[in-house]
Structure P
């Protein structure tokens with residue numbers, strides 16, 4: 001294979017990957033639509049729950065909502081291909097872990113540190129890429 005053929009093959013492969021990512025995004029959207037139906041069920045369960053059950057039911061509801069938010073952010077990450085979208089997916093995943101699954105103070109401390117590092121990355125790395133140039137009129 002010569003250089004032009006290799007270059008064309010790489011270009012065709014990149015197009016194929018973009019189409020596959022779009023297809024996976026459609027599957028994620030379909031899954032999100034189906035999972036949204038469960039949220040409606042949760043609202044009824046929360047409304048009819050006794051005060052003793054309300055906390056655990058709402059805890060499950062919150063976990064489901066945050067999981068759907070992570071799914072939406074994952075779709076944006078697949079479509080946009082930007083460093084900021086990757087960091088946002090990580091941000092929501094860590095926030096979900098902190099709110100829904102943490103049991104010990106060490107887990108909470110590590111989660112807060114991870115969130116702080118992600119906010120520093122957003123502030124210092126991702127947002128500097130999008131700052132307007134002051135020299136332009």
Structure Q
């Protein structure tokens with residue numbers, strides 16, 4: 001593939017992620033977009049989809065092999081932190097089941113737990129409780 005083709009495909013992928021277009025995301029993945037290097041406004045495609053609560057695209061990206069614990073470039077947030085911030089319990093469950101590290105910290109020291117607490121997401125807090133005592137290995 002040429003660089004111009006890669007750039008065009010990346011733009012298509014970025015638009016599909018931001019618009020929540022699952023069919024277009026699948027098409028871009030099938031055409032070889034690099035899901036591991038793509039960042040949208042310093043966020044990962046998984047992080048954007050998690051923040052928006054787009055469970056279909058979260059599942060598509062996870063099935064395609066995206067890193068569930070990849071960090072956003074500017075603040076170190078993960079897709080799990082974004083899903084918690086957005087109050088999307090279904091996405092939180094899916095990410096945890098896919099291996100999201102519940103106790104990871106952002107660059108500022110935020111965790112999924114304190115994000116849930118500060119946003120009064122009680123259902124998410126209850127769901128996360130069993131994982132909060134697990135040791136965190138960096």
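No value in this document is a laboratory result; all are computed from the given coordinates. Being a predicted model, the structure only gives us computed values, none of them experimental. Cβ atoms are built from the backbone, for glycine too; each structure is taken alone.
Have a look at P, Q and say which one yields 0.9 for distance in nm of label points 7 Å out along Cα→Cβ at positions 79 and 95, as calculated. Source structure: Q.
Looking across P, Q, the calculation of volume of the Cα convex hull per residue in Å³ that yields 199 traces back to P. Of the structures labelled P, Q, which one yields 10.2 when mean count of other Cβ atoms within 10 Å over residues 7-14 is computed from its coordinates? Label of the source structure: P. Of structures P, Q, which gives -28000 when helix-only ellipticity at 222 nm (-39500 (n - 2.57) for each DSSP H run of 4 or more, over all residues; to 500) is computed from the coordinates? Matching structure: P.
I have 0.20 for FRET efficiency 1/(1 + (r/R0)^6) of positions 15 and 63 (r between Cβ atoms, R0 = 30 Å, to 0.05), calculated from one of the structures P, Q. Which structure is it? The read-out comes from structure P. Starting from the value 2.3: which structure in P, Q was distance in nm of label points 7 Å out along Cα→Cβ at positions 47 and 103 calculated from? The value was obtained from structure Q.
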